[in-house]
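These are the structures, in structure tokens.
What follows draws every value from the coordinates through simple rules; no lab data is involved. Source: prediction; values computed, not measured.
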Structure 1
Amino acid sequence: MPKQDKRIEARVILRKKAAILLEINDKDGFPIRATFPADSLIIRDDGTVLITEEEFSMGISYGIPWEYKFKQIVVLPERLSGELHRNGIWTREDVYKNPEGVKGALLSSMGVSLAYITQIAKQSIPSEED
């Protein structure tokens with residue numbers, strides 16, 4: 001008897017003309033999205049689709065593949081410590097009083113800025129909003 005792949009529930013994010021955008025969670029619980037021909041799927045009454053992981057992998061990936069854009073990011077403990085101190089984060093109380101300072105220290109220590117992320121987005125394939 002042939003092995004049947006387990007079907008998972010995918011959420012319909014958008015249906016536009018002949019395409020459907022679906023979302024599932026990957027093995028780490030992070031959402032991933034892909035586009036499919038509308039006539040290739042059966043949408044249930046609750047707005048979900050049952051699909052195998054193999055079928056989902058055949059869809060057209062949606063969104064910017066951030067994981068490939070940030071491959072060179074390395075957080076050195078000494079740099080993170082220095083950035084935390086620069087932002088006034090020295091104690092547990094400082095962490096609770098200034099979570100934005102912690103976020104800023106993380107971003108600074110990674111060398112990631114809003115300008116860099118915006119640059120990546122501009123260089124990506126245009127979306128319908130462009």
Structure 2
Amino acid sequence: MTDTLVIFALSGIAYNDVLATISIIGSILLFVGAFPRAHWRYTEFGEWSLSALAFGTFFQVAMILIGVIPEKIGMLLPMAPNLVTALFASSFLLLMGRFRVRYQSMQDEGKRRIVKEMEVQNNP
């Protein structure tokens with residue numbers, strides 16, 4: 001069990017910078033695309049963003065459980081561990097905001113449809 005966690009923690013030390021960057025960029029694009037007037041949808045990049053968030057969070061938890069927190073995380077974009085954690089948290093909050101915006105727009109659309117149906121029934 002511990003050996004597996006060490007492997008995941010070392011993977012996190014090497015790759016969490018890239019995962020955090022992909023996650024935050026994807027979450028921002030998904031959040032902007034969630035608004036009803038947005039003209040684009042990033043579904044494939046959203047899958048990458050969710051995967052990066054899940055794996056990155058898992059790697060961060062593995063590092064915390066083992067107790068190995070390096071000064072810098074990552075090979076391509078070395079970052080402080082607190083920054084990586086903040087990026088993952090921001091990505092998660094943006095995704096929750098996206099789901100809230102989509103849910104609200106679906107409710108508003110349903111209300112508009114009901115109002116139109118009532119107008120049609122009242123004005124034959």
Structure 3
Amino acid sequence: MAEQGDDDYIKCARCRCKYHNNDESIKDNFGFNRLHEQLKTCVKCRNRSKQYQQDNFEKLAQKRHQYWIDNKDTINAQRQELIRTADESNGTVKYCNRCYKNKPVIDFVCPNGKSYNACYPCLERKYG
């Protein structure tokens with residue numbers, strides 16, 4: 001009884017609070033994603049993070065904009081390098097204008113048979 005196993009409790013990845021490791025406690029304190037995998041942070045941490053983002057929206061947007069201004073040249077150079085490597089791949093790789101990554105050409109063909117400048121997962125996120 002003096003020695004308890006690690007299986008008795010689970011910890012939140014952010015605040016390190018301990019919770020009982022049973023189905024009801026996990027459902028109440030952590031929750032599951034759409035694939036029914038247990039989330040790593042507790043409900044308190046997720047609500048705190050969400051509230052911080054809502055309260056400081058303008059400040060965070062200003063930080064992102066300032067980062068873009070400070071690093072514009074290196075970001076554009078990296079994008080140009082990705083575009084150049086996609087052009088040199090003899091049509092096997094294409095550059096996505098939405099997620100800024102090189103992906104196989106098959107990702108750019110949608111179920112309707114048309115091809116776009118953005119990969120199918122990006123289009124599905126935006127329009128799906």
Could you tell me which structure in 1, 2, 3 was used to calculate helix-only ellipticity at 222 nm (-39500 (n - 2.57) for each DSSP H run of 4 or more, over all residues; to 500) as -9500?
1
Given a computed value of 17 for relative contact order in percent (Cα under 8 Å, 6 or more apart), which structure among 1, 2, 3 does it belong to?
1
